[in-house]
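These are the structures, in structure tokens.
Each reported figure results from applying straightforward, stated rules to the coordinates on display, with no laboratory input. All of these numbers come straight from a predicted model, not from anything done at the bench. Cβ atoms are built from the backbone, for glycine too; each structure is taken alone.
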Structure 1
Amino acid sequence: MRDNDWLTKRLDHIWELLFPEVERLNTVTVNFKGKWKNKFGHIKSIGKDSEIVVNGLFQHEEVPEYVVDITLAHELTHYMHGFNSPHKKKYKHPHAGGIVTRELRKRGFGHMLTLEKEFVEKDWFKLYEQLNPTKKKKVALFSFWRR
């Protein structure tokens, strides 16, 4: 199973290889957290530092490594655009006009974006249920009594 040290190494590798001009202006940590069905990650400020969070279910090796990588690259794009980082904010909204997708394609992630979309459409929701079994759903009780 993947751990936070593995995740840190992935982030460092992606940053050095594909975002080399993006200066680290503060401490950036990365952690697995949460078990979200509809969210793969986020970036937030913690004081003067930044924290990138990746869906905790991605620790399981059933989730393809490229999904982790594209999630990290997505959050690095937010960092470089000044969202929850000391960089100057380049846009009013973090996803305005497809800026993240354009940036990722420009940096060579186009194929991974396609694979990620296919993964979400074909595999993610079934895998989510396997990795995060829900409690038994409550069955609604209907009253058959008439007044």
Structure 2
Amino acid sequence: MPINLITLHPATVHFPIALLLVGSLAGLLYLWWKQRPELRILTWWLLMLGWIGAGVAALTGLLAQGNLPPQAPYTPVLNGHISSGLALIVVYAALFYRVWLHRNRRSATDPADLLDVPGARLWLSLLLLLGMALVALGGWLGGQLVYTWGVNVGE
């Protein structure tokens, strides 16, 4: 039985959505509420797993959209959905790049984790909030494609 590319995308989007939203929330709670080590661990593990999952979801989505007509009336919604998905991958990749830079450039007096750097609190919060907004936007646009336009439903 061949794998149906259309069914792979819906099967791969739910975990990245949950992982990225909960990981971002854990990071915000760590930054603004309590600096508990559990929140720090949750932040980085959930965000990394969610980011990897988002890459898989984006790949399956790009493969599934290959069967769609190029001049469909829902093309602007589809383009927004694709753009928001790719943008969230870039936002979280930028976050991980900054984590990598911090770990490789820090001195003996610097905090071990980027979440503990006092000057990083605001821009980290903004990146996490932007990532959450892109997850929500991409999910909403995906819902519009399925429930309003019936894209790739029942095939």
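If we compute mean count of other Cβ atoms within 10 Å over residues 87-94 for structures 1, 2, which one ends up with the highest value?
Between 1, 2, the highest calculated value is found for 2.
Work out which structure the value 5.4 belongs to, where distance in nm of label points 7 Å out along Cα→Cβ at positions 39 and 71 was derived from one of 1, 2.
This figure was derived from 2.
With distance in nm of label points 7 Å out along Cα→Cβ at positions 79 and 127 as the yardstick, tell me which of 1, 2 scores highest.
2
One of 1, 2 was used to compute helix-only ellipticity at 222 nm (-39500 (n - 2.57) for each DSSP H run of 4 or more, over all residues; to 500), and the result was -25500. Which label is that?
Considering all the candidates, the number was obtained from 2.
Upon calculation of volume of the Cα convex hull per residue in Å³ from the atomic coordinates, which of the structures 1, 2 produces 178?
Of the structures listed, the value fits 1.
Out of 1, 2, which structure matches 20 when relative contact order in percent (Cα under 8 Å, 6 or more apart) is calculated?
1
Given 58 as the derived value for percent of Cα pairs over 14 Å apart, for residues 7-46 alone, which of the supplied structures 1, 2 does it correspond to?
Only structure 1 yields this read-out.
When mean count of other Cβ atoms within 10 Å over residues 103-110 is calculated for each of the structures 1, 2, which structure yields the highest value?
Max of mean count of other Cβ atoms within 10 Å over residues 103-110: 1.
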